[in-house]
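Asks: These are the structures in question, set out in turn.
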Structure 1
């Protein structure tokens with residue numbers, strides 16, 4: 001029995017990048033042999049075991065064969081006669097198909113180390129075409145290693161897979177899983193660039209794909225192209241280290257611009273409502289988790305109001321707080337402001353422009369929160385008027401803060 005470290009841990013060690021996860025392949029062993037040593041089985045589809053002390057994953061060397069469409073359409077063969085090279089051959093990219101022996105020897109039958117030095121993402125072999133998830137994975141790796149390029153022959157194979165309908169068999173949960181991972185990488189825009197290059201973006205996220213080439217007003221968007229703007233916004237969210245819900249909201253906030261009537265371009269009147277509708281459909285299709293979905297819908301609907309905060313009436317701002325549930329969900333409201341910051345700075349030449357809306361709205365929220373709604377409710381004899389009384393008090397408090405001479409506090 002021989003044990004090798006494989007995959008990402010070997011790759012990242014060669015790159016000098018941290019990697020806390022170590023995967024091991026066991027050659028020349030049976031499940032019974034590992035069980036006798038105290039390993040605990042956890043694999044459902046193939047033999048994977050947890051080490052009795054470290055809890056790290058150890059998998060028996062295996063081969064796989066295509067037996068149907070999609071991610072689950074495979075049969076696996078794990079046996080003591082499966083070699084290390086046979087196991088590595090089933091992996092997606094050459095840079096992920098390296099192993100390290102116990103004595104530190106590097107095993108690299110598919111030349112992953114030269115590709116790593118040349119910064120190339122290259123598929124291991126023709127079996128790459130059997131698993132459509134690999135299209136998403138290679139795009140995700142492009143977002144992680146943003147200075148790497150996809151090998152021309154690999155890109156051509158990915159295009160063939162799309163043309164053959166392989167991506168149409170991907171299950172929603174797996175698409176979201178890879179999308180979420182890609183959004184959390186250092187430069188998420190690279191993921192979508194690669195998906196667009198091979199044609200997969202139009203099949204998986206058509207609402208996003210159609211944004212490329214749609215013009216915007218140059219005075220507000222010097223980059224002009226809506227697709228480019230969206231990529232800049234997403235990269236701003238990554239650069240600032242924001243959480244996944246903010247990054248997803250950055251991705252979907254302007255989907256409605258893809259359906260703007262051609263005769264009114266480059267203006268996008270009413271795109272917020274259209275963005276909400278398209279985001280709802282996208283989230284339902286991909287089964288997006290509720291925290292990401294809810295923030296995306298708020299961002300789609302209200303990012304214009306947040307940008308215009310200093311020009312809004314006190315009553316409109318209080319209504320904004322109510323509609324976004326800012327009183328009960330201040331953390332989520334902060335995420336909305338974070339996403340709006342990315343939208344504002346995700347424009348050509350605007351990356352370092354000061355953006356005052358978050359400070360302005362947080363000060364307004366603090367003033368409105370100072371209103372004692374409980375006391376107002378207790379003092380109101382007509383219970384049906386309680387919401388109105390609280391709303392009026394909040395508006396008045398905000399008018400005092402803003403010193404709004406155009407609007408006198410209501411009695």
Structure 2
């Protein structure tokens with residue numbers, strides 16, 4: 001969207017560079033997909049902020065920065081002198097944007113967080129899965145990514161406020177806050193009604209009626225959300241060989257079909273009829289029929305591999321190509337926001353570790369000697385850490401558990 005983003009990385013680099021995760025057979029040393037997804041088009045400066053020269057470099061960069069963005073917890077920021085209170089006097093127009101796990105106040109303000117932890121505390125994990133089984137994690141890293149959206153929105157609001165009022169400020173959000181924001185309807189419903197909503201598997205805990213996922217004859221799945229008019233409802237009933245639905249007075253309006261006025265028993269009956277109907281035909285038969293019905297809101301459930309080939313996503317340029325050493329050209333999610341007068345553009349590949357040290361630090365006013373010191377220190381620290389990691393890996397490779 002036009003910003004130059006400079007990522008400050010420690011001597012070993014951001015940890016997400018090395019998260020190989022599942023079924024990753026790319027060559028050793030290939031930058032990890034998580035890093036690629038979140039860092040395309042950024043610049044990288046590698047330094048040890050615990051050193052005097054490293055801290056000098058950071059403050060030199062902040063002189064011309066619009067925003068300082070961090071997910072470090074407050075005690076760590078204070079130790080480095082990078083908390084808002086330490087920076088606001090030196091950089092009064094700076095936007096200091098920070099995100100943590102559980103909010104800036106309260107007894108758990110400094111508690112460590114990963115995505116699933118915030119989803120658990122915020123109630124999302126509890127509501128995912130089936131009522132007669134244990135809770136389930138959502139199928140993707142949702143809270144971290146949505147939290148970035150919240151922080152970006154707050155940051156852009158602060159930039160506009162600075163343009164209008166001439167002030168910098170602190171912007172704060174959290175993973176817990178993001179989890180609540182994502183579930184604001186459901187949480188408000190429970191608050192207003194006192195309802196105790198159970199996990200509902202393929203359906204939504206707060207929606208009666210047929211809204212949910214149905215398996216087809218060949219193992220595919222269709223998400224059926226709504227039927228908007230009587231003609232489409234009749235067509236669905238005929239195609240599904242469920243003629244009784246066409247005349248059943250319980251399901252004649254869109255509101256009824258989304259559960260208004262339905263009992264639990266009527267909902268269970270309707271879902272059972274549709275489960276049987278969907279299981280009687282192959283996925284492509286259902287897709288072909290449903291595409292003839294613009295007043296039926298539905299979609300085929302797609303795997304991630306299928307999503308990467310989705311013609312609709314490609315028609316909107318939702319994917320972009322990056323070049324990754326060891327892999328070559330690969331897809332990642334691109335710019336999803338369209339602006340008519342000032343459109344964004346792809347910003348290139350994820351950065352190599354420290355690729356911007358010379359150019360950006362010279363521009364910030366550091367000397368060649370200081371830059372060499374920063375790079376030599378980072379290399380030494382990196383080598384020491386890698387030696388320790390190699391020892392750990394070697395010990396793990398030969399370990400024979402006795403349990």
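Read the figures in this text as sums done on the coordinates, not as results from a lab. These numbers come from a predicted model, not from an experiment. Cβ atoms are built from the backbone, for glycine too; each structure is taken alone.
Asks: Consider the structures 1, 2: one of them gives 9 for relative contact order in percent (Cα under 8 Å, 6 or more apart) as calculated from the coordinates. Say which.
Replies: Structure of origin is 1.
Asks: Using the calculated result 9.1 for mean count of other Cβ atoms within 10 Å over residues 19-26, pick out the matching structure from 1, 2.
Replies: Corresponding structure: 2.
Asks: Which of 1, 2 yields 2.2 for distance in nm of label points 7 Å out along Cα→Cβ at positions 59 and 139, as computed?
Replies: It must be structure 1, since only it matches.
Asks: Suppose P(r) over Cα pairs in 10 Å bins from 0, in percent, for residues 91-250 alone works out to 11, 36, 34, 16, 4, 1, 0; of 1, 2, which structure was it derived from?
Replies: The value was obtained from structure 1.
Asks: Now a separate question. Can you tell which of 1, 2 yields 12.8, 37 when Rg and Dmax of the Cα atoms in Å, for residues 299-346 alone is derived from it?
Replies: Label of the originating structure: 2.
Asks: Just checking, which of 1, 2 has the largest value of distance in nm of label points 7 Å out along Cα→Cβ at positions 27 and 227?
Replies: Going through 1, 2 one by one, distance in nm of label points 7 Å out along Cα→Cβ at positions 27 and 227 is largest in 2.
Asks: Right, something else. Which one of 1, 2 has P(r) over Cα pairs in 10 Å bins from 0, in percent, as calculated from the coordinates, equal to 4, 16, 23, 24, 17, 11, 5, 1, 0?
Replies: The structure behind it is 2.
Asks: Given that helix-only ellipticity at 222 nm (-39500 (n - 2.57) for each DSSP H run of 4 or more, over all residues; to 500), derived from a single structure, equals -12000, which label among 1, 2 identifies that structure?
Replies: 2
Asks: Among the shown structures 1, 2, from which was the value 14.1 of Kirkwood radius over Cα pairs in Å, for residues 51-130 alone calculated?
Replies: 1
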